[in-house]
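What follows is a set of structures for review.
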Structure 1
Amino acid sequence: MSAQTTTGWYLDIEPPEWMTVPRAPADVAGWRADAAAVFEVIADVERQLVEAEELPPNDGELDIDDAIDTLLEFSAALPEELVLVAGLGLPGRWPLPVIVSVTATGEHPDDLLEAAGARGGLPVDLPTVDYLPEHLGDGIRVTRFDLDDDGGIWATVSCARRADATDTVLTWRTSQLELVPMFSPLIEGLLAHVRIGTAE
């Protein structure tokens with residue numbers, strides 16, 4: 001499904017890789033039904049692959065209703081200019097929420113390191129900065145690790161691209177550190193589906 005989000009850009013995504021998570025006044029009830037159907041299909045396919053020993057056993061059965069509730073609550077809590085996307089492509093670990101931000105750079109833009117969250121705060125170590133593949137344009141991926149108030153370590157992965165006088169930033173945060181090397185390439189892939197302009 002292509003999701004028009006605001007004037008000037010849109011997301012060209014569809015299941016089973018990604019789903020845009022709506023908020024009121026969108027048809028949340030309709031989306032909930034659609035998402036439940038998609039999630040059940042993905043879960044059923046994964047169960048079959050586990051039984052065929054093509055995937056390792058899952059840690060536990062996904063509570064689909066709870067997962068959908070969590071995504072909708074997350075989306076509703078975001079500022080209006082941000083969009084939440086659910087990543088469905090990591091077997092046994094989905095849905096993973098990614099925040100999409102698209103803003104005009106203005107006359108005096110911050111550098112991409114600032115936009116991607118590489119500066120500020122007190123990270124556990126210096127953030128890692130990697131250039132994105134050339135086909136994604138002028139961009140970087142920043143991976144940083146921070147402590148929460150209870151001393152737990154959280155990873156934040158951000159992909160930032162500057163093009164057409166616009167900064168596109170994708171942000172994912174997790175305490176499941178083992179997922180970082182697996183999900184980071186998928187976030188890069190999502191960046192290619194953020195289109196500047198209007199859907200035809």
Structure 2
Amino acid sequence: MKRITVYISVVLLVAVLTGCGVAARTIAARSASEKTDVFTEVAGSEVAPSGYADVLITANIKTHLEGFYKGEAKTSVHGKEAYPFVFNIDGQAVLWKAEGKKHELPEYVDGKTSHDPEAGAGMKYVLNKKIRLRAGSHKMFFGLPEDDYYREVVINVKEGEAQMLDFKPEYRYKTRPTRIPTYMQGVSKFDILSNGNPVAQ
């Protein structure tokens with residue numbers, strides 16, 4: 001019985017480590033550009049030319065403050081001045097860093113534990129970018145190299161129409177004393193909304 005328990009533990013550990021390795025390798029691979037003419041970053045209110053459209057990208061994440069966890073790797077960016085987001089569209093990649101700002105919400109409301117996933121003191125990173133894309137269907141990769149998380153989706157861009165693309169985090173649950181999602185447990189997944197509508201994976 002003891003051998004079986006040890007065997008199962010080893011198998012689970014290898015699976016977890018392999019999974020993390022796969023995510024990290026995938027993000028690293030998608031961080032390199034194979035093309036340079038898929039999209040351009042734009043500023044201002046200039047109207048997109050014929051055949052193109054502008055896509056407004058927003059993404060955010062909240063992490064614990066620097067030094068909160070003893071033994072955390074010094075290379076970790078959690079709680080530091082900037083957090084990296086990787087995007088790759090049809091082979092053109094970019095790494096954007098969002099500036100961090102201290103963010104605190106009450107942990108208790110009316111004497112009860114808050115159910116807000118961002119309750120508590122942490123660092124909030126908000127990314128806002130505007131890119132110009134040719135109208136049509138595009139494969140988009142979204143990755144968090146710091147958290148070994150990524151998603152790949154297809155977005156459809158309509159000529160002449162500004163499109164809002166919003167990346168919203170969902171956090172893992174703390175299990176004690178109540179099952180409430182919290183940024184302190186890290187990212188579980190990101191929901192991606194196009195003009196307010198969920199984008200299918």
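What follows draws every value from the coordinates through simple rules; no lab data is involved. Everything quoted here is computed from the prediction, not taken from an experiment. Cβ atoms are built from the backbone, for glycine too; each structure is taken alone.
Which structure, out of 1, 2, was helix-only ellipticity at 222 nm (-39500 (n - 2.57) for each DSSP H run of 4 or more, over all residues; to 500) derived from, given a value of -5000? Display every interim value, and only then the final one.
Numbers: 1: -8500; 2: -5000.
Label of the source structure: 2.
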Rank structures 1, 2 by distance in nm of label points 7 Å out along Cα→Cβ at positions 30 and 86 and report only the one at the top, that is, the highest.
-> 1
Assuming 27, 22, 16 is semi-axes √(5λ) of the Cα gyration tensor in Å as calculated from a single structure, say which of 1, 2 it is.
-> 1
Using FRET efficiency 1/(1 + (r/R0)^6) of positions 94 and 174 (r between Cβ atoms, R0 = 30 Å, to 0.05), single out the structure from 1, 2 with the greatest value.
-> 1
For structures 1, 2, calculate relative contact order in percent (Cα under 8 Å, 6 or more apart) and state which one comes out highest.
-> 2
